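Have a look at these structures, which come just after this line.
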Structure I
Amino acid sequence: MTAHQLESVIEVSPRVLQVRGMFDLDENHGTHTVIEHEPVNLDQTWNVGLIVGPSGSGKSTTADRLFGITEPADHNPTAAVLDLFPETLDTDEITGLLTSVGFSSPPAWLRPIHALSVGERFRVETALALTRAGNKPVCLDEFTSVVDRTVAQVGSHAVAKHVRRNNQQLVAVSCHYDINEWLQPDWTLDMLDGTFTWGSVQPRPQVKFAIKPCDRNIWRTFSRHHYLSDVLASSCRSWLGTINGIPAALLAEMRQPHAKVKNVRRCSRIVVTPDFQGLGLGRIFLDTLGAAYRHERERFTITTSHPGMIATLNRSTNWALTHKGRSQQHELGSKEANQNIQYTNQGRKLTTHQTRRTMAFEYAGQTNEQHHTQLLGPQQCEH
């Protein structure tokens, strides 16, 4: 065992003397603490570590001694989340980082951090810490302690996935053991008994994601998380996705109007609530409906400008890129200047666009008779 002693200096007041006498405590009680644990031998390659234990077990002190606790940065209270990141990152890099840690709602990117939910702030603070880390491990104290346990577990999975994908190092310090199987740490220091163990990355815990038709009015609950108009076309069919019975995602799709082609359906809206962002539910939702409609000999398409969705569908073998839109750029001072303004910020040129960069994809994966029966069978009806 490795042991280190903490010593605190206090003033000996009459109250201190009274309590010492009441409970027969010597002068070292409360001022001297010995923390013991097995040696932390990090001689293997790792990305994610976990220091876990109950309150008062010495995990924060140990983490600070071994790695140095990463302190949260001060924030401009009027700045949008996007503007909290270093000037060296462009907008695409920032939105990609936020999406990868499970914070993928464009409307929320434009809010100040104090206007976010506790779970959203947790993801943003984590992304900011990872940005500032450089080549050093990021050591986050009280990791997931202030968020709902569902958010904690899903967020742990999303953050760990980002850290591994970018070959960074994260040390999570927490009193909650329920994040272990979601974080899948390469090593764990358990301060309850002082044991240090190496582990291996395993598949994350399974969750039950169910899809069913729903009333179109449910869209009102999800619309504030979407970046397009909150108006849903009257011809849309709506689908609700639930995780263990909890509403987690909504997809609205409709038949694509075309003079000659009649068998094309288009995804009009897809939203995952902040609590469940980072699990890949959007792709699962699209794959499931795409497979079911393909069994019906219906083509299923989506046009999107969300950078995270574009990246996901580009990586997937189930989706084929059918159209790549272009963003229009205009010279500063032209008649379009009011719609497309260029700024110079520390030598870098930033451009705002009225037009969006969009990409269109069509489902090209396998058919799925099971999904067809469950989703599009005669017992289901259009909404």
Structure II
Amino acid sequence: MKNIGLIGCGNIAETYFKSQVYFNNINFVACADINQESSDECAKKNNILSMSVDDLLNHSEIDVILNLTIPQAHFEVSEKALNAGKHVYSEKPMAIKLSDAKKIIEIANQKNLYFGNAPDTFLGGGCQLSRKLIDEGSIGEVLTGNFIFAFSGVQTFHPNPEFWFKDGGGPVIDMGPYFFTTLVNLLGPAKNVRARGIKFSETRIIETGPKKNNKFSVDIPTSYTLDLEFDNGAIVQGFLSFDVQNHARNHMELYGSKGSIIVPDPNMFGGPVSISKELGSDWNNFSVENMFLGKTNIVNHSGRSNEAPKQSNYRGIGLSEMIYAIENNKPHRCSGELAFHVLDIINSTIDAAKNNKEIEIQSTCIKPDVFLEKEISLLMK
């Protein structure tokens, strides 16, 4: 077991603290935040130490830094942590600039340290069963597909949403990592992308928290459509938006030469997975409730129309698997190389929309290994 220090005590922190309920090698010992009051409150609630960021980074008994700061600060905090000799697991994206992300990988390699990065939802039962069925040829060769993630914006639930509407924010950076990581896990690396982006409103209003009803400016597109081509020839269409009040679809569909598959919401871990083999045939549903990372553990989630009320949420499994890999000198699945390729897809999508042209994705990566139930069992309480 490794001792973990958490930096960034915002909304997502509590989700990671809950991971201690499920995984046997996660042990939080301290937290820090640029807002000392937030750090103190978080520490008191979770019975850990509250420190300054510098003190936490230099603490001799902390082995791993969990970086939960805002996206614009991910690079700076991860770089400092690695240079302090700590392994790092960061929320997505690993950085805003590809050049910064490259530095992270270089420093980790030079210092023989592990760097891991969210999302880890592709390790869940829904995505892993989908991977197994696709690998077995259940729908033949994947030819095309589509996905949608859309809701009315981060300002509806986040007390400090402004950064999501500035450079380094937006729906592609916010939600793209879940879909792009899942697609790379299922299909392999991406090749090129075409995209369009649009901003429908110049301002938004915060809907919750102490700044409720405050107006703030919107500096970037809030809806994107995209066509993403993969090295294997498959082309997947996507729609990512902060401008949709309601819709009735939160899954991904992939269409193969011998059938079609419904991959459940890549923002979560559960299922079911559905396959239809012939034109007009019924969908055959495959439950993941008997899988370690597929069992329903949330009865009432966000209440948003784009998310089902019953969910499986095992965020932290990527951190747990990385710690296991550190202790056993093995590679891990939520790797810096995977995160770098996903960031390349993200930035290429934004660039393609901005410049109205197809962008070649320069990086590549290896598909993560299938996450076997016997491996997961070693991490579960």
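No lab work stands behind these numbers, since they all come straight from the coordinates. It should be emphasised that the depicted structure is a prediction, and the values quoted were computed from it without experimental measurement. Cβ atoms are built from the backbone, for glycine too; each structure is taken alone.
Structure data summary
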| read-out | value |
| --- | --- |
| Mean count of other Cβ atoms within 10 Å over residues 11-18 from the coordinates reads 9.2; which among I, II | I |
| Label whose coordinates, when relative contact order in percent (Cα under 8 Å, 6 or more apart) is calculated, return 15 (choices I, II) | I |
| Structure from which 0.70 was derived, FRET efficiency 1/(1 + (r/R0)^6) of positions 83 and 131 (r between Cβ atoms, R0 = 41 Å, to 0.05), options I, II | II |
| With FRET efficiency 1/(1 + (r/R0)^6) of positions 283 and 363 (r between Cβ atoms, R0 = 25 Å, to 0.05) derived as 0.10, matching label from I, II | II |
| Of the structures I, II, the one that 47, 27, 19 was derived from, the read-out being semi-axes √(5λ) of the Cα gyration tensor in Å | I |
